[in-house]
Structure P
Amino acid sequence: MSWQSEHIWLELIVGSRKRSNFCWAFILFLGSLGFLLVGISSYLDRNLISLFPSQQIIFFPQGIVMSFYGIAGLFISSYLWCTISWNVGSGYDRFNRKEGIVCIFRWGFPGKNRRVLLRFLIKDIQSIRIEVKGGISVRYVLYMQIRGQGDIPLTRTAEPQEIEQKAAKLAYFLGVPIEVF
């Protein structure tokens, strides 16, 4: 989501609270809970889940392995739920032509450096750069080249038209050239 006026451009960044992350965290939680319950039911020799009779799964080695996968899955699921609840990666990009300042803000993991705030002058921006990262699925990354600070990533997306339009609008708003790599 973005908002633009004559002198200010504000781009809100979603972060980790995406539908796909909610779906993966929920599916992973349910799957790992199922693995753990099957491992425990094979240890207790009781049917905690009616789909898998405990007599068909021997505790050593199948029950131990299923319990391990269940515990590991619960740890990964809790990590995903924590990143969702802390909203890691969310924030905003604010470009202010009137004051000549760019602010990039992101939320990180809890701790001393939870708030990441970058501020620099618009006149230090050399260009807006689109980088195409190949592979099985092609990704497009939008960077801002800053004099003396290198490249700062702004967004990642899989849609080439969307990233090209955003880069063109941003480069026009800031009055800098576009580079494609």
Structure Q
Amino acid sequence: MESVDSGKVNINETLSVEKLEDILHGGQLSCNHVDEVWPNLFLGDMYMSHDRYGLWRLGITHVLNAAHGKMCCKGTDDFYGTTVKYYGVPANDLPTFDISPFLYPSAHYIHEALSTTGTKVFVHCAMGVSRSAALVLAYLMIHCNHCLVDAILKVKERRWIFPNRGFLKQLIKLNDKLYKSAKIDN
């Protein structure tokens, strides 16, 4: 296996938050209000989440709000109307917040949406770099069989992301669980 520097983690090497942060510091250093990080999967911020016309122009059919109910990111089915399906995750962007109960349901929501022809999913939080990025990474790991490092590198080709340390620890646990069940290749 190759080293972390080339984008792969040695199968015998333990992932750490520090190693992931080294990877996250490199590559794409900026992001827009919205970026397509996987086919028909868009990652963005609260500014874009409030731009119904902009979302319509992109063809967004599903919204996953990773900061549901937070002061800056209020969203509901009513806000987006009948043409957009809405799913809210009430996550706080704190290292102590347990986002793990939301990883599988969010990944399933994205997967179900993208399984239908013509759909586009917009995942957001306040800045589009931590909460929403963690949920997108979980989707790529759970349903696209990417290991955590490969998922990070794939998203970073299109957008700067930086999930907080607590989320990285929870994603490492998910990576280990998926690897043990042979769902991902390391």
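Quick look at the numbers
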{"quantity": "Origin of the value 0.05, where FRET efficiency 1/(1 + (r/R0)^6) of positions 55 and 103 (r between Cβ atoms, R0 = 35 Å, to 0.05) was derived from one of P, Q", "calculated": "P"}
{"quantity": "Structure with the greatest value (metric distance in nm of label points 7 Å out along Cα→Cβ at positions 47 and 167, set P, Q)", "calculated": "P"}
{"quantity": "Entry that produces 12.4 once Kirkwood radius over Cα pairs in Å, for residues 63-126 alone is calculated, selected from P, Q", "calculated": "Q"}
{"quantity": "Test item: distance in nm of label points 7 Å out along Cα→Cβ at positions 15 and 151 calculated as 0.7, pick one of P, Q", "calculated": "Q"}
{"quantity": "Entry that produces 17 once relative contact order in percent (Cα under 8 Å, 6 or more apart) is calculated, selected from P, Q", "calculated": "P"}
{"quantity": "Comparison of P, Q by distance in nm of label points 7 Å out along Cα→Cβ at positions 31 and 111 - largest value held by", "calculated": "P"}
{"quantity": "Answer label among P, Q for the case where percent of Cα pairs over 20 Å apart, calculated from the coordinates, equals 50", "calculated": "Q"}
{"quantity": "Among P, Q, structure where distance in nm of label points 7 Å out along Cα→Cβ at positions 79 and 135 as derived comes to 1.1", "calculated": "Q"}
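Values in this text are rule-based calculations from the coordinates and carry no lab data. What you are looking at is a predicted structure, and each value in this text was computed from that prediction instead of being measured. Cβ atoms are built from the backbone, for glycine too; each structure is taken alone.
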